[in-house]
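Structures for review follow.
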Structure 1
Amino acid sequence: MKYHNTVTASFIDRPNRFIAHVDIDGTAETVHVKNTGRCRELLLPRVPVILAAADNPDRKTKYDLIAVKKKGLGWVNIDSQAPNIVVREWLEQQEFDLIRPEYVYGDSRIDFYMEKGKRKYLLEVKGCTLEIDGVGYFPDAPTERGVKHIRELIKARKQGYRCGVAFVIQMNGVKEVRPNIETHPEFGEALAEAEQAGVKVLCLECEVRKESLRILSKNMNL
């Protein structure tokens, strides 16, 4: 996926989950943050950030904050909508007969339902932006919704679906994602149960640039 009309700025602060203040060539600007997670280790004073101009010219905030530069790592894409977009692009290269987003299963909406011949697939997508010592961790904040979706995948696997959880690693050079059990132990427990039940865990390496995000992994193994 590619962004258009990007601007480099300097981060000032984040008064709440939805907005941040940045410096664009000496001018303070309020921008929309496209991620409601904590991102505390990323959004530090004076770090470089990438902004993308909003599609709606009448919106109160003219820009979306989409990426942050982390020392020793490079650009980290924090756009929470990006993982589903790049996974859709990636799935379209996997020769499925049908790809359907936002599929209702049980009491949840699973990110993708796919078909290939008689096989039926369910895939839940998670974006990973937290890195510690070269390893990605998810989540960076408790996610009851994430646990609920994993429980649904366990049920679906027992009913014959091929199921997976895809961690889109929104950073360069990180190859592995582990459950952040210190932040949310229940998520780690649910993911372990899912793997034991036959749900595949995919760690999708990415190429992150100022204006783009692309999955590097070639083939899907579900």
Structure 2
Amino acid sequence: MKYSNIVPARFVRRPNRFIAEVRIGDEVETVHVKNTGRCRELLIPDCDVWLTAPDSPGRKTKYDLVAVRKSSGLLVNIDSQAPNKVAKEWLSRLAFDKVVPEYTYGDSRIDFYMEKNIAGRTEKYLMEIKGCTLEVDGVGYFPDAPTERGVKHIRELIRAAKEGYHASLAFVIQMDGISEVRPNISTHPEFGKAMNEAKESGVDILFLTCHVEPDSLEIQGVAGEAAWLA
């Protein structure tokens, strides 16, 4: 996934979860933050950030903030729409006969439904994507803010696994060098409990490792166990 344009800037402050003030040259500009999570350990005053200018009609802001460099030097893509985009690119390279985004299952929309014909039998797959931007001591954590929606999606995956689907919870790790994501139980204990129940119920937990540049995000590998990936 590549952005058509990118602009470097310096972070000033974040008045609310939707917008930030950044400095481009000598000018302070209000920009849209493409991530409603807390990002407190990322968006600190005077850190390097990168913006895109989508030029969409009716926008209140010219730029979207999509990437930030941590004080450790780690570059993190924080665009909440990017994980699904790169996951779709990745899935298109695998041997599925059908890939359907935003698939309605139960009372939820699961990110992807896939089909594959194996020996005359149609195998069905459901995959929910979560983007990981929180890193502590070389390990990824999710979520960085409570997510009841995320717990609901896991419950649907557990149900799907019991009904014979190949169900997967896949974390797109939006930074380099991280190959594991653990539940952030200090922020949302219920998510950790649901994730453990999913493992016990046969839901595959996948970690999609990535390479990040200010203007791109690319899935490079998969960590975790899933028989259907063999």
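Taken together, the values in this text are just the output of simple stated rules run on the coordinates, not laboratory data. Predicted model, so just to flag it, every value in this text is computed and none were measured. Cβ atoms are built from the backbone, for glycine too; each structure is taken alone.
Name the one structure among 1, 2 that distance in nm of label points 7 Å out along Cα→Cβ at positions 10 and 186 of 4.3 was derived from. The read-out comes from structure 1. Quick check on the output: 19.9 is mean count of other Cβ atoms within 10 Å over residues 130-137, derived from one of 1, 2. Which one produced it? Source structure for this number: 2. For which of 1, 2 does semi-axes √(5λ) of the Cα gyration tensor in Å, for residues 58-153 alone, calculated from the coordinates, equal 30, 17, 16? Derived from 2, not from the others.
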